[in-house]
Structure P
Amino acid sequence: MKRLSLLLAAVMGVHAGTLPLQSYLEKIETSPLMRQYKAETGAGIALRRADVQTEGFKLYGELDYANEKDSDRDAVEFHVAVEKQLYFGDSDTFIDQLELSREKRETLKLNQLKNVIYRHYIEACSLDEQRGLINDMLERHTELTRLIKIGVEGGEFDRSSLLQSELIVGDLQLRIANFESDYYAAVQKLRLYTGRSEAPLCQDLAHEVPLEIDIREASLLYQSLEKEIETSEARYQFSDTLLKEMTIGAGYDNEIDIDRGLLYLQIPITQGDRRASERESARQAKLAADEALLFESQKIEALYESYERAQRTRAERLRRLRDDLIPKAYESAVLLQERFLGSEGSYLEYIQGQKYLFDLLIRDIQTHADMLLAEATFYEQLGIDIQKDKR
């Protein structure tokens, strides 16, 4: 078991010039993609905010000329006025809710992007770990091929053993080339999102995945939908105000009284079809937000049940691999190697034992990666901050 630990430690060696997960996640906060989303969200919020905001003061002016006047006064007539529209609905509450909704949505998007980064990080680390394992196997088989070649020359082994060993070495070399290519592609995905081209550290990947999650507390998707309901409610309350608006004005007309100004106001005396449509639109928007939260709640519960069951299955599989199958396969491979080198066993038995151990080690890496990838995908769907379990 000690030798197995040394083997796995060698596979997961630290690389020079690597970056931890935290460095990648921090870069996404200031990435062009996140800045683009904030700008788009801000533009949409500004449009919704404009629906409940009044315009500034308006200046009106009239200038007339009458050439048939009985008085001796100048024939030029003029009228100037300044008007201001007032809203009586509670627009401040709606605007405040809009801002809070924007914060939730931006944080939701940030959490989702962090999980995208985490997925690419896991993929790169998994490929690097498998590449390291294959490199280790290649070194072992290269050395064994050298020994078999000496044995063939001395008449201890037949040529078929040498040919099979050389085929294994060639196959491992091809597999390493494929892993190198896939690993490079995974690192480039990290670079695309973060601008960092360094290799991932991989030592900071979680060894275990938490299965128990308080979804409503952790999910920004759920919280964002709750906030949208509050925003829709505030918009509906604003639209449902009996006296929504009034216009007041102050002016001067030189034909009325040279020493007096004018003060007037405009009040809608009927509600009209437009007001009814505004109320209906706000009511339907609130209803849509309520139904969206209800549906997403059911969807989240279903996703969580499916995710939890699959993760428990993977966790049990990983436990059996590490506690039972891999130790036995390692011990068997060591014994078969000793028998073969002592001319007591066949090369076919030896390579079969090596292959079985290798397959189990690869399965261990892939199962662990599958658990982490499933977590990242699930967290992305719900907008859960992946760093909540990584700090």
Structure Q
Amino acid sequence: MTAALAARPVLPLAATAVAVTACGGKSTAKPKKPTPTVDAPAVDSLLNEARAAAKAGDVDGADAKYREAEKADLALSTVKEHAEFLAKNGRATDAVALTRGYYEAKPSDSNGSLVYADALIAAQDFTTATEIATEVVELESNNPAGYETRGRALIGAGKLDEGVEDLRKARDLADKDARYVLSYGIGLEKAGKVDEAALQLRSAVDLDSANAVALMHLGVVRRAQDEAKEAVSWLIRATKADPNYAEAWYNLAFAQNDLNDNNEAEAAAQKAATLGATNSQYWYVYGEMLRINKKAEEAKGAYAKAVESKPPHPKAAAKYALMLYEAGQYPEAEVFLTDNIAKDPRNASLYYNLGWVYSAQKKYKLGVEAFERYLELAPKDDNDRAKANAEIKALKKKGGIR
């Protein structure tokens, strides 16, 4: 049995003891305390308030209402919904604490174990998630949910072959259930087996034609197979199935860009950034689409959002500086880049752009130093290395630097 299982609380002996009759025939068993009744309407009201707060973007308010509902009735359905809400809003560690509480309070509930494992996966603690899911697999060898959860955890840990095998087992145990077919398809996609993934994802769509996740992943895989036009059609279906699915809009932007439908790509990227307002990747891609469409000021705004997000996008600061550089705002670009280098001193692209900013201002020695630092940090196959070396030679010549 795994270490995680050993750490679970042991059920108290008294919980399973039978009443003993004393010699005189009088029972020594204590009367059971009455089970408190759940005020179902009150719980439902709290859940509705939590959902309303969530829809309004009030994360703290929704969290508080969910906790009130759980205090009144620790139902797994509520814990699961609450945990998914927390993870979606960047509070995966809170989701782990919440689900661990249920897991420890109700150790015999395998579904609770899997909800806990899901929270661990969201928090990227793939090792513990694998251990928890393994408990379920060992106790319930015919439960596809155990294999499916462990498969996702293994893939998250980089153990792609093992993860795909578990996902296959889950699919085999319930091959008419879209959930398991979909998970297997996504696992194959992450393992780079796009042809096999496409087949499974088509099967998932056949089983559940309105499943936005299945539609999106099928679009992503068809794009990987160089079928951009078909990819767009699947991704549009995904956004229609779930108009608030930011990741689907994000992938749609890429597929439309492949077809040079750049106005449509910009609109899709904007939708992704608006829906996933805390995701730096979405803002960065929106900035890229705006830059392609020659909307410099708007692009700067999107890149700035990507820089301000937590964590910031690693390329956004350099792209923001590039927009300043192209606008001839060299002093502003210099200040911006040096400030960001202080925060991220090993970001090669920042030094590369700073080199060009110094060059434009005829700060030859500083330009050489910035480009040389870029060459120290950049990957050996970076496409800009040749340009940097050529500019170093030009700056040395202009500045009389040996």
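Computed from the coordinates by the stated procedures, all read-outs in this text should not be read as laboratory data. Just so it is clear, the model here is predicted, and its values are computed rather than measured. Cβ atoms are built from the backbone, for glycine too; each structure is taken alone.
So if we calculate relative contact order in percent (Cα under 8 Å, 6 or more apart) for every structure here (P, Q), which label has the highest result?
Working: P: 26; Q: 5.
Structure P comes out on top.
For the read-out mean count of other Cβ atoms within 10 Å over residues 44-51, a value of 17.1 was computed from one structure; give its label from P, Q. Provide the component values of the computation, followed by the final result.
Numbers: P: 12.9; Q: 17.1.
It traces back to Q.
State the single structure among P, Q that was used to calculate Cα extents along the principal axes in Å, giving 110, 44, 41. Provide the component values of the computation, followed by the final result.
On the way: P: 138, 41, 31; Q: 110, 44, 41.
This value belongs to structure Q.
Upon calculation of distance in nm of label points 7 Å out along Cα→Cβ at positions 140 and 356 from the atomic coordinates, which of the structures P, Q produces 5.6? Mind showing how you got there, number by number?
Numbers: P: 1.4; Q: 5.6.
Clearly, the read-out refers to Q.
Compute mean count of other Cβ atoms within 10 Å over residues 244-251 for each of P, Q and report the one that scores greatest.
On the way: P: 15.4; Q: 22.2.
Once mean count of other Cβ atoms within 10 Å over residues 244-251 is worked out for each structure, Q has the highest.
Please compute mean count of other Cβ atoms within 10 Å over residues 276-283 for structures P, Q and give me the label with the greatest value.
The structure with the largest value is Q.
Given a computed value of 0.05 for FRET efficiency 1/(1 + (r/R0)^6) of positions 148 and 340 (r between Cβ atoms, R0 = 25 Å, to 0.05), which structure among P, Q does it belong to?
Details: P: 1.00; Q: 0.05.
Computed on structure Q.
Using distance in nm of label points 7 Å out along Cα→Cβ at positions 180 and 204, single out the structure from P, Q with the greatest value.
Values: P: 2.9; Q: 1.5.
The maximum falls on structure P.
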